[in-house]
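Participant: Please go over the structures that come below.
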Structure P
Amino acid sequence: MTGLNKILLSEKDIPEEWYNIQADMPKPCLPALHPGTGKPIGPEALAPIFPEALINQEVSKEGFIRIPEEVRDVYKLWRPTPLYRAYFFERLLDTPARVYYKYEGVSPSGSHKPNTAVPQAYYNKAEGVKRLTTETGAGQWGSALSFACQHFGLGLEVYMVRVSYDQKPYRKLLMNTWGAEVIASPSDRTESGKRVLARDPDSPGSLGIAISEAVERAAKDDDTKYSLGSVLNHVLMHQTIIGLEAVKQMEIAGEIPDVVIAPFGGGSNFAGIAFPFLRLNLTQGMNIRCIAIEPASCPKLTKGEFRYDFGDTVGLTPLLPMYTLGHNFIPPPIHAGGLRYHGAGVIVSQLYKDNLIEARAVQQLACFEAGVLFAKAEGIIPAPEATHAIAAVIEEAKRAKEEGKPKIILFNLCGHGHFDMSAYDAYFAGKLTNHYLTEEELTANLRELGTPVINL
């Protein structure tokens with residue numbers, strides 16, 4: 001073993017600004033549309049559920065947005081996060097590739113999600129908001145926002161996708177410990193939830209349904225706002241603190257990655273590490289491949305259509321230009337609950353449409369196999385979401401071996417799996433299966449949409 005095993009930065013190296021990739025995109029994102037009129041909406045349409053500061057960030061075209069000192073002070077609890085060279089993993093794979101990973105599992109909630117939870121709680125508190133509502137899939141986002149709301153003295157109501165609520169009781173308890181109320185979604189607390197339960201009393205839920213419930217609750221109370229953990233532009237921008245640190249750490253290592261890989265649900269995980277490296281492609285002419293890895297059971301980028309669709313199931317949000325499987329799509333109950341979202345964020349969708357990023361879908365069993373292999377080599381048990389990136393890293397490392405060429409691979413190890421051991425238990429017991437979606441399952445919900453495919 002030679003070279004640096006772990007590359008650490010100091011508190012003074014925490015970025016002072018987030019990176020906004022909209023400033024450098026060759027084609028701007030298409031506007032969100034009013035679901036009734038079909039006309040583009042302005043920032044004022046978002047005012048009932050978001051604070052002004054976040055709305056301004058959502059529509060901003062500035063290249064960099066300053067991080068408030070109050071937010072950086074909280075970031076200091078775990079940032080900067082370490083970058084590791086995965087020597088033992090490389091040896092196990094017998095590959096000439098050099099593999100690095102940015103480890104976000106050192107945060108208080110064990111994932112990358114506090115990177116946006118903290119600023120969202122801060123901006124809401126600054127504008128006099130008393131309480132937030134949100135959804136969560138695997139529980140990582142709900143945990144992160146619970147921590148952030150507790151820090152800034154905000155109440156929180158979390159709608160947790162039913163299948164994850166049942167699978168991950170310790171995530172619920174983590175949220176409860178930080179003072180949040182957690183409700184299994186769909187619930188009978190909202191009209192949105194009641195509508196779903198009337199159709200399917202045993203619904204496993206989805207992120208789209210949970211979003212509908214959380215948005216509905218926020219819209220009915222003047223002291224309450226809604227908070228989203230992925231998809232939206234400002235959320236992806238907050239996460240770029242990961243990649244901004246990683247760029248500096250890779251420079252210390254004397255390396256430029258050939259490939260940057262991250263799991264993909266709605267976009268925050270992928271955007272966080274990839275966007276600062278995409279900036280090098282867009283502004284300096286580099287050719288770094290950035291690959292989003294999604295579950296084969298919810299393949300919006302690789303199997304979906306680029307069209308206007310709702311961000312939630314019931315249709316309370318504006319129509320967004322995205323790669324989607326249809327807002328009524330209910331993914332199979334895989335254990336990587338945080339990736340079970342029907343659509344891709346607007347920015348990521350535009351980048352994918354313009355062939356500036358790549359996407360790949362992987363099956364559940366391959367992911368867990370990769371996660372176990374990584375844990376045996378590096379000692380960290382990855383969250384089920386993170387195993388998707390690891391599965392793709394293995395593919396790239398094997399390709400490097402077949403080609404006999406060195407390759408520098410960087411991936412986002414977005415969180416640990418300490419609260420997801422029931423998933424590993426199911427894997428070792430042979431209870432997990434792959435999910436092969438039929439063409440009918442993939443297209444049925446898209447046919448129900450009244451909005452046209454975007455032909456650009």
Structure Q
Amino acid sequence: MRAAELGARVCVISRTPLPQSASYWAQGGLAAALEPDDSPDLHAADTIAAGRGLCRSAAVRVLVEEAPGLVRDLIARGVVFDLDHEGRLALALEGGHTRRRIVHSGGSQTGAEITSKLAAMVAAEERIEVMERSSATALWSDGERCHGVITEDGAVGAPATIVATGGAAALWRRTTNPRGAIGAGMVFASVAGADLADLEFCQFHPTALALPGTPHDGRLITEAIRGEGAKLLGADGERFTDELAPRDAVTAAILEKMRVDGLAHVGLDLREIDPARFPNVFASLAEAGLDPHSQPVPVTPAAHYTMGGVAVDVDGRSSLPGLFAVGEASCTGLHGANRLASNSLSECFVFGGRAGAAAVDEERAASRPEPPQWRFEPPSDETREAVWRYAGPMRNPDDLARLISNPYPLARALAASALDRRESRGGHLRRDAPETDPALDGIHVVVHPDGSVSEEKWP
């Protein structure tokens with residue numbers, strides 16, 4: 001939308017109808033400092049604290065300063081957010097935030113509201129051509145520059161190409177994500193000649209349904225419900241952690257409680273929660289055959305969000321000229337080692353808009369090379385099982401080494417990154433190195449197109 005409004009001709013290539021992206025399912029909201037007792041500085045402090053010494057300060061500053069204007073822009077475009085009884089934005093509290101600053105729509109249906117509205121806007125914009133149900137199979141690159149995209153329906157040339165393909169949390173067998181969230185865009189970019197970064201950091205959402213062997217296993221229960229009073233209970237029925245601590249801390253506490261109790265889950269007590277506040281959560285629990293009014297529901301962590309991706313600057317530019325990346329497919333360094341709840345939707349719009357504006361200024365190449373021969377192959381179920389088993393919430397070097405020869409390029413890159421970072425930090429926990437190493441503060445592990453790994457400190 002931003003690129004088209006600046007005069008560019010845009011082609012959007014989407015394997016599914018536009019509203020059916022992973023963002024459609026986002027239960028969280030948009031984080032923005034909107035109240036008088038809040039500020040971008042406070043939002044930045046919370047983001048940096050959650051990021052465990054790894055946030056890129058330039059990216060944090062861009063997000064917190066531009067997010068309030070972004071919310072106002074979405075409202076002006078017709079996106080409807082929840083209001084309180086006085087007609088003001090109803091701001092929620094989520095883990096890691098010290099102020100109420102989360103804007104929601106329909107309680108926990110924010111993604112559905114925003115993506116549906118934006119898809120309709122895109123359809124009405126005459127400068128945008130949408131190729132729905134058309135799969136990208138490679139980037140059109142000679143390793144020196146990106147010239148467009150190769151699709152099942154032919155090549156699409158462009159001076160600027162923006163990867164917005166989402167994250168890779170479905171590379172782990174147990175996940176809250178749609179099955180297609182396998183990091184395809186990251187693989188495209190790496191093969192095309194771009195650097196990846198921070199792949200060792202996967203955020204495991206603390207509260208995913210634990211119903212092994214059923215279609216409901218791994219279903220997300222939004223963090224916002226803990227912000228409204230839901231409690232985590234051990235086998236003895238007692239609380240064992242601060243439910244509103246950052247996600248890495250809550251996940252670690254749950255894993256430890258499961259170990260101590262000798263159980264494969266803990267309980268999430270929703271008995272004091274008004275179902276009208278989170279109607280789709282209670283509907284999904286009823287569909288799974290659970291009665292949250294009578295007893296706690298079983299939950300355990302599941303792969304939820306990948307902090308790593310295509311290494312980019314604050315305008316979305318990658319190390320490969322002509323190629324940009326935004327959202328969960330990218331890595332600006334904003335999230336550090338552990339994403340602060342609801343910063344991700346804000347990130348999509350803030351950095352998506354910046355990338356769209358920057359891409360408009362990209363100059364067309366004098367000529368284009370022949371399309372590459374390589375074509376993307378998705379990971380097998382065996383790979384997804386191996387990534388969960390060997391690079392799950394708690395890791396060790398022997399298990400990680402087993403992934404180095406995996407057929408799927410992103411599994412190999414993830415393992416190389418996790419082996420290189422010999423410490424525990426945020427979404428990367430190693431049994432053999434349980435402490436955080438201060439010498440690695442601000443250090444990002446970068447995987448280059450040839451598979452080599454280096455450590456960089458980003459400005």
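Participant: One of P, Q was used to compute helix-only ellipticity at 222 nm (-39500 (n - 2.57) for each DSSP H run of 4 or more, over all residues; to 500), and the result was -12000. Which label is that?
Facilitator: Comparing all candidates, it corresponds to P.
Participant: Also: Say we calculate distance in nm of label points 7 Å out along Cα→Cβ at positions 8 and 256 for every structure; which of P, Q gives the highest result?
Facilitator: Q
Participant: While we're here: Here relative contact order in percent (Cα under 8 Å, 6 or more apart) has been calculated and equals 22, so which of P, Q was it run on?
Facilitator: Q
Participant: One of P, Q was used to compute mean count of other Cβ atoms within 10 Å over residues 56-63, and the answer was 20.8. Which one was it?
Facilitator: Label of the source structure: Q.
Participant: Looking at structures P, Q, which one was semi-axes √(5λ) of the Cα gyration tensor in Å, for residues 184-287 alone calculated from, given that it came out as 39, 15, 10?
Facilitator: P
Participant: Assign the value 22, calculated as percent of Cα pairs over 35 Å apart, to the correct structure from P, Q.
Facilitator: P
Participant: Here Cα Rg over 2.2 N^0.38 Å, for residues 80-167 alone was calculated and came to 1.59; which of the structures P, Q was it taken from?
Facilitator: This value belongs to structure Q.
Participant: OK, next. Output the label of whichever structure in P, Q has the greatest value of distance in nm of label points 7 Å out along Cα→Cβ at positions 176 and 416.
Facilitator: Largest value of distance in nm of label points 7 Å out along Cα→Cβ at positions 176 and 416: Q.
Participant: Thinking of P, Q, which structure, once FRET efficiency 1/(1 + (r/R0)^6) of positions 200 and 376 (r between Cβ atoms, R0 = 25 Å, to 0.05) is computed, gives back 0.65?
Facilitator: Value 0.65 for FRET efficiency 1/(1 + (r/R0)^6) of positions 200 and 376 (r between Cβ atoms, R0 = 25 Å, to 0.05) corresponds to Q out of P, Q.
Only the coordinates and a few stated rules stand behind these numbers; no lab work does. The structure presented is a predicted model; accordingly, all values stated were derived computationally and were not measured. Cβ atoms are built from the backbone, for glycine too; each structure is taken alone.
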